[in-house]
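In the part that follows, the structures are each spelled out as structure tokens.
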Structure P
Amino acid sequence: MKTVVKYIVLKSKEYQLGSPLHEVELKASANYFDEIPDVVEHQNHKFKVLSKELNRKKIFEDEIEEIQHIIVKMVALET
């Protein structure tokens with residue numbers, strides 16, 4: 001199913017509070033939410049995942065389309 005994952009930084013010396021770190025769009029299974037690791041690496045920085053939110057939608061137009069949106073909230077780990 002189409003999956004959009006948005007990573008948001010809640011606390012870091014280099015990012016403002018609530019800054020979107022990056023967004024990824026991919027095809028993934030319904031289990032992808034559970035497969036997100038507790039520590040995420042991005043641009044040589046490590047972030048600890050504090051919470052994850054999942055929103056799934058089914059769109060019934062010409063075809064049935066399933067979309068899941070995942071928001072991952074993180075804090076920077078000290079290096």
Structure Q
Amino acid sequence: MQTREFDRWARIREQGVLRYVLLNGVLFYGLPMFLIMTFVIPHPRLTVMQSAFLWGALAGAGYGIAMWVVQERRFRKVGGGS
């Protein structure tokens with residue numbers, strides 16, 4: 001992790017994991033995934049609302065949590081502490 005990345009992550013982590021997961025996971029990953037899966041590749045057995053929840057919320061939150069864990073490991077490896 002370079003100094004610029006370290007400083008950026010220090011600012012992001014001050015805002016908290018919930019905000020990070022909601023913005024970077026659900027909004028920036030989940031919403032595009034929802035749009036693609038609903039309108040481009042619709043699932044034959046799910047309604048639009050079920051598809052929205054499944055791909056938008058669950059996949060987005062999972063992605064956000066995974067990215068938080070990866071960045072925390074990188075941050076602590078460099079010496080960011082807890």
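Bear in mind that the values in this text are calculations on the coordinates, not laboratory data. Note that the structure is a prediction, hence the values are computed from the model and not measured. Cβ atoms are built from the backbone, for glycine too; each structure is taken alone.
Where does the value 1.1 come from, among P, Q, when distance in nm of label points 7 Å out along Cα→Cβ at positions 36 and 68 is the thing being computed? Of the options listed, only P reproduces it.
Given 1.3 as the derived value for distance in nm of label points 7 Å out along Cα→Cβ at positions 28 and 60, which of the supplied structures P, Q does it correspond to? Derived from Q, not from the others. Work out which structure the value -15500 belongs to, where helix-only ellipticity at 222 nm (-39500 (n - 2.57) for each DSSP H run of 4 or more, over all residues; to 500) was derived from one of P, Q. Answer by label: Q.
Largest in mean count of other Cβ atoms within 10 Å over residues 4-11 among the labelled structures P, Q is structure P.
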